[in-house]
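Laboratory data are not the source of any read-out in this text; all were calculated from the coordinates shown. Here the structure is a predicted model, which is why all the values come from computation and not from measurement. Cβ atoms are built from the backbone, for glycine too; each structure is taken alone.
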Structure 1
Amino acid sequence: MSKQYIDENEVRKAVSIFKKDSISGLFEVRIASKSKKEPTVGYFTDVNVMLEKLYKQNLRGKNVYIVMNEINKACYAKTARDDFVQSASATGDKDIIGRWWLLIDLDPIRPTDTSSSDESVAKAKEKAQKVYSFLKQQGFSEPVIGFSGNGYHLLYRICLKNTNEVNDTVKRFLNTLNILFTDDWIKVDTANFNASRVCKLYGTLAQKGSDTEEYPHRMSRILSIPKELSPIPIEYIQKVNEIIPTKADTPQRYNNYNGEKFDLVNWMDKHSIQYKPYSTSDGTKYILDHCPFNEEHTGKDAMIFQGNGGAIGFHCFHDSCQDKKWQDVRVLFEPDAYERKWQRQDKMMYGHFNRAKKHEPEPLHPTEQNPIWYTPMDVYNMPRKEVHYIKTGYTGIDQKMYGLKKKGISVLTGLRSAGKSTWLSGMILNVIQDGNIVGCYSGELDEQDFMRWLIQQAAGKNGVEPGRYEGQYNVPMKNRELISKWLQGKLFLYNNNHGNNFKLLCNEIEKKIKEDKLDLVVLDNLMALDIDDLDYQKLEAQKKFALELKRIAKDEDVHIMFVAHPRKTVTFLRLEDISGSGDLANAVDDAFLIHRNNEDFKIRSREMFKWKDDHIAYSGTNVIEVAKDRENGTQDWFIPIWYEKESRRMKNSLAENIIYGWQIDIPKETQTEPEMVDYLDGSEWVTLPEEGDGWDDFD
């Protein structure tokens, strides 16, 4: 009698997806009826048994759901074992032993106990596409896409314990999406955070209210299944949560504000920022007429929001604004808003000395214009030197050292397979992303191999596709072309066919710096260069090598980084282990050591530094060590980084997903999105299908 309410193939598919990695294979199916408060519950381990019992139920006017997460196998001993029992005990949060799924439900806003109109369904689809694109931008892997009969589901695979911390993280995640995406038509259902949450059992009819032509009942189903169901690490979820701050922005008294709650509306009005307010359960968001950082970002692309507790956040959906926060918006209008008190005082005291002190010419006494000995007041009255730094994109280095100082040189070393070249190429991309121009000598890789590696890192996890072999990932041709065009004029690679003589290379480096205004020069590596012309003694030649690089860096206002291999060592790798003399390490301004976080690294670091097992350096897959920082005196500073196999990136955090310039605001006509392929092929989907590809066929 219930066959008209069930699509058996879809039901089987849904159960197989939800319980794919289940330990016990146990699942609960729940039948809800508007007229009865207590649902009908059934516990099963066999989909055939479940379907047999489901067909016997009267499903008229009822909706069928499934518990998504891993149920304690002891629940199989409940009354509703292998059958549906009305008002039986259902699964509670404490009965969940593991969380497999993160459900994002984009549901049309409508009166209670009614189905969605076709117009609402279309808007829900559009909203699902926006949420999907946003999360992909944050580094999320592909979700299962479901149609509930009234709205759309994005089901992301997770693998997390059922803890209060995870529960709070998921709850905050859904609240964040709610603030970002809920509008007058479509809401993000924030109730789906708890562990025992149910999801529509796809393949059953959605029956809310009366079945009318304008608000019809529709069959739910799965629309897309990715080829690989990769779990989303919790760090990615937490990164999205950080978009909505939890602490209020409290202006300081020396900025002419008191310590009370910041008046955001007054501030926006004062600075003529046009906005439209929109209230949510968590606070108020203000949709801006245009983004403060780019007036072309209009519509609903940019927003400022203030939580009920006073915390303020900013978000723009364009790639070029992904790193912008509320503090950046405020500084745009109030440059000194976050300056420390001493910085403000320093500016007031010394700002008028920033101009060069003028001296009357004294042709008879030229040494007085350029004295051999300065007095303290001579130095005090000098204009401040302009110091320029190149940001590496690695937070631990840029915050501690401000980046790579121009007019300086640095060395990078590490044991074999520690990740020197991988880290270097990622750093090169970050430097280019920040607006700098780079010249590179790669003595051990030819130009095609070098670019292949660099392009894969620029493409990122979501810009590659699985190759023929396990662990292999390739960049599609169109993406390779876009990345190469983005790098054009920003990266110059030395042609190894012209040899490796260091003196000749230096001449070409200086020419290139002048011609194309290079900011950074990378030499990988010292051992691949012919430096015999500098001196017949190897150690003296290496010293002269470093001094020549220092001269070029100072004269041409660039930073030069070179790679040097270490000597074989049986102890923990240190700076003095660089192949050659101590003069090489002494000559450089900065020195970086890269370590692979393996068992040998842990054993030797514990021996040397007496670290405990929970030391932060052990949290990453690799470690960058600042072994020398001439300007700030930093040494023995260990920074964990994470290697990502799909992109070959070395990342600041597990959840980091840098959007490089080739992806930023790409004109629509140049974007490439593979066609949607039916999930029965097992093919991976990249974009939600357009109308006519299965979304609107609900008969």
Structure 2
Amino acid sequence: MQQRRLPRAAAGKNGFKLSLRGYDDDGDWRAITRHALGRRILPADPAHSLLLLKPTCAVTHKGGVRLTVGSPEYQTIANWIASGAPAPADADPRIERIEILPPHVTVRPGDVQQVLVLAHFSDGSTQDVTRWAKYTAGDATVCAVEEGGKVRVSGHGEGPVTAWYMSRIATATVTAPFEGDAGGAFAAARRRNFIDDQVLEKLKSLNLRPSPPADDAEFLRRACIDTIGVLPTADEARAFLADTSADKRDKLVEQLLNRPEFVDYWAYKWSDLLLVSSRKLSKPGMWAYYNWVRQQVADNVPWDVLARRVVTATGNTLENGAGNLFLLHEDPTKMSETASVAFLGMSINCAKCHNHPMEKWTNDQYYGMANLFARVRTKNGPGSITGDGNFVVFSATEGDLVQPLTGKPQAPRPLDGKALPIDDPADRRVAFADWLVSPENPYFSRAITNRVWANFMGVGLVESVDDMRKTNPASNEALLSALSDYLAARHFDLKALMRVILQSETYRRSSQPLPDSAGSAGNAADRRFYSRYYPRRLMAEVMLDAVSQVTAEPTNFPAYAPGTRAIGLPDTNIDSYFLKSFGRPERTNTCDCERSAMPSMAQVLHISNGDTINQKLQAKGNRIDQLLAAKTPDEKIVEEVYLSALSRYPTEPETKQLVAALGTGGGDKRELIEDLYWGVLSSKQFLFDH
């Protein structure tokens, strides 16, 4: 029988090592029956085997009681020992899949639902393994699941229930609709495209009412921030709010998709993903890498083409900037992990030491994937000198990555792809790229679709965007599939995907939650199903640029030209207390978790009395000085602040109150205007995208 050596805990317990979830039945058999002189089993007297005495606590065992005498588990092990503890055989049936029944159930809070787990084997047999499966609930606010598969429903919404049995995983969905009669809300809701159809279908199943459309000011500010990372100017806001044409929102979308700031914003986003940074690259190398990324965005290069160019990059790294990714990842395992997160939205690094505990990826698959990059080499470029970033990336014709647990290399193989001949001298990355962007690859289009959707909607259909595992299903699988198919059918033109999102009524919904009413529940509790637009704090770089724009006082970054915007910086290796405080990523790992949106006391204090806003308000020649020099009436000053910062006119009560405050005559007029600006710039309306 072929030996299969799969990973175990590094040390085990007192030398006793078993594979995670029984992935290695042959190795486990040897550990139980042959290690420690076979003392763990007594075929002549199974009940006195340590394998039964310890888990029943007949012999002291720190793990506590794991089996009870006479239980089915106890009896199965006892019978196996009594029959001579036979080794696994090649002819033994192998598990192929499991299913959880029912796959979808609609319940109410307080209900209890029993699920059934069936294992299907290679010989065609089926076994009820409900008792032995392990379970988790994906949303504790909706339900919890106990051992044995008993689901207790606690709240409204929808959440996944996952079952594990041996090396197989299955998920089911539990839906607990909100109470009341919201039927009329779905019939009256606007629909523009297939996104609205899918979202409204999901909301209907949850009896979750959608919020009404956002007003023009809300939509204008939101669309500008989400598409180009820039606030509309006061003049742009005036023009848009005054426009009475029926298609003005569509025209705005087209303008935004073609503005130069679009290139700045998305080049920055993809630079986060591809780790453009001078922390590990030379300055010339970093600039070559960033300029390459920026050019791809400017040329609207399809995402599949961009991905192929990155993973197969060859040649001089100053001429072909994409090659710098391989300077950042000289270890093939790191390159494999980065490629998986960046282009597949999934982390496989857990499979480096053992089979993935929350996915189907095995240790063999991990090293097969990594071996695709084992022959990538770098050398100094012609005439290179230390620090100039002049290197050449090329593919060698031999060399393999050894899998530590076997001492042998795995055949190079993409995840779920076909293995390549290990002695083929061709560049393995080409085969990887072919698999990566293939229409048959179910992960590639879903990963980038989810990233783009999260940018515009605030929350990914799979959250987080680089955690697209089977045990973390989409909140609306039908919508994710439809969007992914839409992108693939348009040859991975990301602007086409962005356009259909921006045009949808789902995106154009108000961020204001609906309150509970006598007839039905509101939607304030919704965080996953897009019954409304979800407010979120501005990205650190966008926020800093917005403060600079509203005050007309640019931020100066050392070694960069005056007026360089934060979103236009090629590198995050720049000293900025503001950007660091508000969650700018370090770009050391391809992980959405590097960028933080979590609030902190440092942020509160910096907005309240920190240098950034105060110095810009006090700077000579800023927007306040311009308004004073033009002898702008107080009412127009208030209007200017609101239009430039919030993209809306102040309400009549706001105007009346603020004009009165400016006209009190108490103190310096400039200080009063500074206070007005500070009040707006420190407000949630300004700091949040809504």
Structure 3
Amino acid sequence: MKNLTIHDREFLIECLAKGNPLPDDFKEKLFPTTHKEYELRYAGKMRKEDLLADQDGTFAVPLQVEKIYNGNREKYKDGWRNMIVFGDNLQFLKTCYANKDELIRNKVKGKVKLIYIDPPFGTGDEYDGNKGQSGYTAKTKGAEFVEFLRRRLILAREILAEDGSIFVRQDYHFGHYTKLVLDEVFGKDNFQNEIIINRFKRQLKNLTRYNHAVDSLFYYSKSDSHTFFEIQRERLDTFTGEKSEPVWRGMSSPGLRNPPERRIFGKIMYPPKGRHWTFKQTTLDDMIKAQRIRINDKIQYTDINGQKVKGLPEYLQSELVPVDNLWTDLKGYVFNASYPTENPEELIQRVILSTTKENDLVMDFFGGSGATAATAEKLNRRWITCDIGKFSFYTMQKRFLTIEDSKDLINPAKKYKKQAKTFVTINTGIYDLKKMQELNQDKYIEFVLQLFEVTPLPKTIKGIKLHGERKDGYSVLVWDYWNHKDSAVDIFFLEQLHQNIGKRISKRLYIIAPANAVQFISDFHEIDDVRYYFLKIPYQIIRELHPKSFAKFRQPSSKSKINDLDNAIGFHFMLQPEVQSEYKNEKLIIKKFLSNFKEEETDKQLPNFESLSMVIIDENFNGKDFMMSQSLFKEDIKEKNGELQIPLNKTGKEIFVIYIDLYGNEFKETIKVK
């Protein structure tokens, strides 16, 4: 209250008395944040404390295993499986921060040694693919983009190990803002390097400014005890960047050091006046053994004692030198990649080798093509990667199922040959209802308690078992449908429940139950001033329970929007679209595609094909693992006579097709090829 003037206090009392809302600036006055030496101030910036308390409407949600791959292959001794996560990365980071889900509990938070991310640059610019096609448009701009990134960086720091590091790639549009945000989140004392890397070269002419040739890679540690290993590369010319052969250099440097003398080829020698010998004695002895020291008799000098000496010691430069922060010896992007703006494995390899050891955990929550995770796999690191896009999800899945055919990092001319260790694909925030029903009773209860943000606090009142409490302090009961499949959550159930515990609970009780078992249209039913709320599966939104209404993230219907940034709020269940299709004349013919949701603006169902995002196909399905061989966004598919037609390449006996709508709902089918 010290920040309030007399006028502020009078105004505050008046607002409270009249029930008027307080202006936004009073939040900072009433709940001041301790600011750092300097930080960005902008519209929409949320306090770190509010973000971690889920006041942004995004909260931790349980992880649902979609499929385990390579289950019989090489595993880690502690049972760890690498992870491909489909979902909003803010939700996933909050789930890691909460540290409650069984899949990651005590395995991720505080254990991540390296985070490497290349988020879409918040510019509005278009980025080109390898054949000149539009790769993506990073639509988010200004303060919105800065805050989008900052919230994720705050959570990233919370899950990093104390000796961990983070690398963030940005271009010239928002690199300077990103640097300030990283200073604020990680502390400017933990800034290690701005690394200069190549970007796509645009040789434009008739310019009013220079063409942009490089991006920045910002390297921060979580603490001053971070892990770092020196990496070496072939010697390059300082000015041209071309490979440079080692040359002989005079073995003295400016300034005086003690002791000044060195024993060189059995003789005590003093350095030239005002200088010192470049190497300490132990290093010098090793270099003499390696025949990298010589005496150049053609050079005469005066030593620090005023004596004239004939023959200056010289050293031969090494073929390898420590890597500095200029990385233009590497490609900035993979130019022949099918996924736009894919980072080269060689670039990520340098990052991983310099900051991690084998078996360390590496994370990339803007997964894209899966380059970070694939490089970590080849370097025998554990990995987690996450992305909001279905195209990314299936691109990464295929990358690991075929990793043995990709290039080897040590010898790029050869194939890697090793199969990927066991990994798991995971859904977060959007769930398959059938998989929930397959869980046993204990696992189901654990899952739904996480889903509805319930703290497990089991207790029994007059024989009625309650399972936990929500954040508002009220109790929660998970309806026992296993033993009551022929009954329902109806008025008779509630009256009996109220008769037993109504006087022993507070003013409300939450009941989690399948939607088809709840016989009430309203979200709650009241008996004697006690409200019984129904948390239905699939969830019917109860607005008063959440600071923000639930919102789904959209999938793109064109490649130009493949990496548009988006946020999910809350959770949802998959609603399978309706599809009619056939294989005919070496084409996949789609006659019907309708989604089971209504358009938000009009509250009407979208017409045929309008809700289609993309179709991905395995043209030679092996009956087990889906291997994407063709992917088409809606805009790429030709419509003819009211049908969508997709020409197929040479197929096997079966093709597997996944149809995806605008909200990531899927319909999967196997089609036998005659």
- Query: For which of the structures 1, 2, 3 does the calculation of distance in nm of label points 7 Å out along Cα→Cβ at positions 43 and 651 return 8.4?
  - Reply: 2
- Item | Which entry (1, 2, 3) yields the derived value -5500 for helix-only ellipticity at 222 nm (-39500 (n - 2.57) for each DSSP H run of 4 or more, over all residues; to 500) | 3
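Ranked on distance in nm of label points 7 Å out along Cα→Cβ at positions 155 and 635, which label among 1, 2, 3 comes first with the largest value?
On the way: 1: 5.8; 2: 4.8; 3: 2.9.
Structure 1 comes out on top.
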